[in-house]
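Below you'll find a set of structures to go through.
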Structure 1
Amino acid sequence: MTMPLLEVLGIDVAYGDVQVLHGLSLEVGEGEIVTLLGSNGAGKTTTLRAIAGLRPPRAGEIRFRGRSLAGVPAAARAELGISLVPEGRELWPQLTVRENLELGAYHRRARPGLARNLDRVMALFPRLRERRGQLAGSLSGGEQQMCAIGRALMGEPALLMLDEPSLGLAPRVVDQVMETIAGLHAAGITILLVEQNLRRALEVAQRGTVIETGRVRLAGTSAELSASPEIRSAYLGL
């Protein structure tokens, strides 16, 4: 594996008295696509929120480019190059597409490149250029997902985390989203992907980690996980 960009080392994360992650560890190497797999409630979203600084761990450590993120708030993590596309998109529905995108460049490191990155996002998603003056809340599900990914790209991320990007989308739109993810990886962005569609996730990712009830159950290359009888039976219906 390449040099780790992200290291998650034995983290425990809880919501009040309810512990969700139990000693969870994973690594994402520079230039990789790694997918985090598991059923509903396994702790996938909580893992991304912990990395983004939205749910600090009670124990363990998260490192980015070898630096501990302990005590580093979410806004500062974004400035370091960690961007999260949350489940459900979480756009500002009463703002235009362009305004939503521009808000993705709020931190100091990204502001000087706002115009350049806006052009880049509009070129990547021509539909957003057509809809740039439209309220984000009036977009289709697929268009909203494009806008959410575009907003994250405005921050010039080194690590792009995507939480269930295909959720609720038509199969044709899912194909477009997965093609976009592969294209972003080809352009040099490291990606951590949470996706319930295991078949599609393993097609686009190089490695995967399967978690169950907040613990790592399996980890390996996409080929190894696709060939695993346990994965094929429990998750792929084979």
Structure 2
Amino acid sequence: MKIVTLPGVFRPISDSWMLADLLREQTLPPEAAVLDLCTGSGVVALSAARRGVRDVTAVDVSRRAVLTVRLNARLNGLRVRALRGELFAPVAGRRFDAIACNPPYVPAASPDLPAAGPARAWDAGLDGRAVLDRVLDEAPDHLRPGGVVLVTHSSILGQEATLRRLEAGGLEADVVARRRGPLGPLMSARVAMLEERGMLRPGQRHEDVLILRGRLPRRVRRAVTAATERDGRAAGRAATPP
């Protein structure tokens, strides 16, 4: 697959391809809908379209990223809907069979997210979870029963915190991929800060890149349907004259 990036758009690295591979391995229904958040170059969305998914949406806050996705879709002869906006805002009210997200997750000096520029692709607040936690909290409302959300981040951020957050949203959570390696350039440049905050042990120069999955149980549909039927029967009895 041919991938190009416009100036200012983060080029896909190993964690992007790792996420794309995991998404391809998920069992999806024939008429699946897939959402790629924080899409960047669009490699994850394009991989889903290349697999044969016909309803693929890619979202990014960067205008250049959206244009990059459209360009790459054309170069590869694939169909992807690319939308500009903040996380789930452009797809409000929609539900998907799979949501994939490789969010910004590098801890930064400031709690505020960058308003513009390439740092939007990696700076993620003091603990690196400013974007990640929003995705985890909002994803359940955008999943179809049986749907999955896949998120990528560094072990430095804490996998247990992510698993707990997925479970708090009613999802079945697990770690589906883990790859250990040296700290990347962005993390390496902030070693002193990360050690000071206790996110790295003194002298630690490695991290695990994780992909965690949350699945919305199919029984949610049955429970909702049963409750709806009970409410309907109760309303019908109330409306029947004595």
Structure 3
Amino acid sequence: MTPAAPLRIAVWSGPRNISTAMMRAWGNRPDTFVCDEPLYAHYLRVTGLAHPGAEEVIARHESDWRKAVAWLTEAAPEQKPIFYQKHMTHHLLPEIDRGWLDRVTNCFLIRHPREVITSYIAKNNDPTLEDVGFIQQAEIFDWVRAHTGSIPAVLDAKDIQEDPRRLLGLLCEALSVDFSEAMLSWSPGLRPTDGVWAKHWYKEVETSTSFRPYKPKPEPVPERLGDIYEKCLEFYERLYEHRLR
């Protein structure tokens, strides 16, 4: 079925997840327009963090959260009936008003914190709790649940990698749209809809043509990050209880 009005899907993920592959899956649908981390430029401008290509990100993308949110909630890009928005939870800084979240359909992409943290420290060896996004993901989830009176869709990355057809089918069902086989494979390479940061971060996805099969990460969380891991695990398990399965 095709939505009667534009369906704006805001998918909230932390870093080191399969969020870009999910964007590829939805971007391969002919009825869907995708956007890539639309609050990233604002996040970088406000925090001043020295991410790769930060100046170019701020220059090339909207760095005023109010203008970004207006586009996310009022526009219907290319007259497509579905507008898929890939978000990072930590980009939704505390000063950003949450009221716009009730004008999009919010979904949550989670991954076990052991796998997130052991992957993240390859890029940043000394992460904070806020860097890995679990506390923000739980806060957004709680806001959406409280203001909508319903439990938003939650997907676990491992489940998707083990059975993408079934899990994406469950998500489409939850969103009241038809599943498309186009979501299961795509051509390699970057996309015009990728952020300018793609050249720094998307090397693995650039070569992909489908969701990569799940492979366990045997690396343990360093002892020095044990407290952060335990807090992340608490938030993760709370959302995990509500995952589509």
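Where a number appears in this text, it was derived from the coordinates with a stated rule and is not lab data. Not measured: the values here are computed from a predicted model. Cβ atoms are built from the backbone, for glycine too; each structure is taken alone.
Could you tell me which structure in 1, 2, 3 was used to calculate distance in nm of label points 7 Å out along Cα→Cβ at positions 41 and 113 as 4.2?
1
One of 1, 2, 3 was used to compute semi-axes √(5λ) of the Cα gyration tensor in Å, and the answer was 34, 23, 16. Which one was it?
Value 34, 23, 16 for semi-axes √(5λ) of the Cα gyration tensor in Å corresponds to 2 out of 1, 2, 3.
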